[in-house]
Structure 1
Amino acid sequence: MKAVCQVCMHRCCLEEGQWGVCRARKNEGGEIVGENYGKLTSLALDPIEKKPLRMFHPGSLILSAGSYGCNLRCPFCQNHEISMPQDEDKEMPETVYFSPEELAGKAWQCKRAGNVGVAFTYNEPLVGWEYVRDTARQVKKLGMENVLVTNGTGSLDILGELLPFIDAMNIDLKGFRQAYYQKLGGDLETVKAFILKAAEACHVELTTLIVPGENDREEEMKEEALWIASIGKEIPLHITRFFPRYRMTDKKATDVGRIYRLAEEAGKYLENVFVGNC
């Protein structure tokens, strides 16, 4: 029996046993399930600034957990081994199972080291949103924080399921042109709607990775910054430098001067602009 996944704009219509675009969700018995539930590929205690979050518990650490799968196909992905293993005809990455209670308990154990909670990151957490919801609920019971690091390419219904438990997000706003998002397998309007709803409910910071020749024009940055400012001038924007990765190893790293010029342009309209990877 066919079933349609409702997590993102792809709306994958799947036959029994078939995987979605994200390679994390599949049709089992006529029901779409997150097959990566609780299966972690990565677990590390990171500085919260690495997420990046600059204005949420600065100077603290956060237990960062990742699984596998992603609903975009960014050719510069730095975590492609876990986000898109099928693109390299590889087997699924090795995982270790953590129940929601176990991961929340691990976060609590790290509290003495300066940990403030759990960050769902590394791959795209929305493709396994049920695990994020269940774990985040347990983390909140312990009085700790939940952070979502996401591409924002998810349905508002799914976001609504998560927002009661999420304290902060870093959302990738990969550019401000639909044509560019289409290259990445995404949709700009979906991300904009996601950002708008998230900003109403929790602390939000945004990140734009500047790729030479793709999204590095000052005019586009001006439009992006003006749109962000229409939501809130105080929303932090991280403008980060591209380095050759994955399927874009033949492209040069973004010129540092270009990053600072774009940050200067964004700073005309936003109060908190940060540069990264420079």
Structure 2
Amino acid sequence: MLNKRSKFIFSMLCFGFAFLYIPIALVVIYSFNDSKLVTIWGGWTLKWYVELFNNENILNAALLSFRIAAITATFATIFGTMAGLILARLKQFRGRMLFTGMIASPLVMPEVITGLSLLLLFVSLQDLIGWPSQRGMNTITIAHITFSMAYVAVIIQSRLTEINESLEEAAMDLGAKPARVIWDITLPIIFPAMISGWLLSFTLSLDDLVISSFVSGPGSTTLPMLIFSKVRLGVAPDINALATILIAIVTIGVCIAAAIINKKNKN
């Protein structure tokens, strides 16, 4: 039997989940609404999904966003893992404080400041060396890698601090090279953390609006930028359909990642 404290905690838990997931459920339901007005229910239909897949602007923006997110997540995971290994395994080296600050700064820096600084950097590089010739996919990807790798580094560093270093030391005592130790022992252990970092970087890149708005150019409109421009004029049913598809993709991705991590932990 639940006491008063347990009832209160359970009620707050239910309220929290309801606050988070009821709006998402409403978006999914209204994506099947036959009426053009979001506030009026007109019956069930799939026409907004058909209209969505016939909209080239949305499809191009979605394709661009997914390409940028995939590239960003891959490079952010590589660089973030390297940074996490340095912070966790090299306890003392010259410039450690500066390096730690550079890794942590994207986590606390306002996105407006980050976007503005990157915009000024790309403009200065264009004046000095002629690159980039224009702002687009490349500049957006570089900007996303810059802040995403910081999150990966924190995840990897946290995971490495929980690992007993005696495993790596024993391997080196048996004659294994440091690179071999990292490849055969360290990386398999932190692989679930790397998957988590990849998924987080992918989500951060796919969701980013502010920084992308600063470093993008003509013909490089990402999906969040397109959605924001449409929502300013009112929520359209096809946007609800698009949001539903994104929710489904994220849910499937999380389930696959959870299955991989659970299988890895069992082994």
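Read the figures in this text as sums done on the coordinates, not as results from a lab. A quick note: this is a predicted structure, and the numbers were derived from the prediction, not measured. Cβ atoms are built from the backbone, for glycine too; each structure is taken alone.
Hey, distance in nm of label points 7 Å out along Cα→Cβ at positions 113 and 225 derived from one of 1, 2 reads 3.8; which structure?
Working through the options, I get structure 1.
When you work out relative contact order in percent (Cα under 8 Å, 6 or more apart) for each of the structures 1, 2, which one comes out largest?
2
Between 1, 2, which one scores greatest on mean count of other Cβ atoms within 10 Å over residues 193-200?
The maximum falls on structure 2.
Consider the structures 1, 2: one of them gives 13.4 for Kirkwood radius over Cα pairs in Å, for residues 137-216 alone as calculated from the coordinates. Say which.
Computed on structure 1.
Taking helix-only ellipticity at 222 nm (-39500 (n - 2.57) for each DSSP H run of 4 or more, over all residues; to 500) from the coordinates of each of 1, 2, which one would give -8500?
For helix-only ellipticity at 222 nm (-39500 (n - 2.57) for each DSSP H run of 4 or more, over all residues; to 500), the value -8500 is produced by structure 1.
Of the structures labelled 1, 2, which one yields 4.6 when distance in nm of label points 7 Å out along Cα→Cβ at positions 233 and 249 is computed from its coordinates?
The structure behind it is 1.
Where does the value 2.4 come from, among 1, 2, when distance in nm of label points 7 Å out along Cα→Cβ at positions 9 and 25 is the thing being computed?
2
To test your reading of the models, identify which of 1, 2 gives 21.6 for Kirkwood radius over Cα pairs in Å when calculated.
Derived from 2, not from the others.
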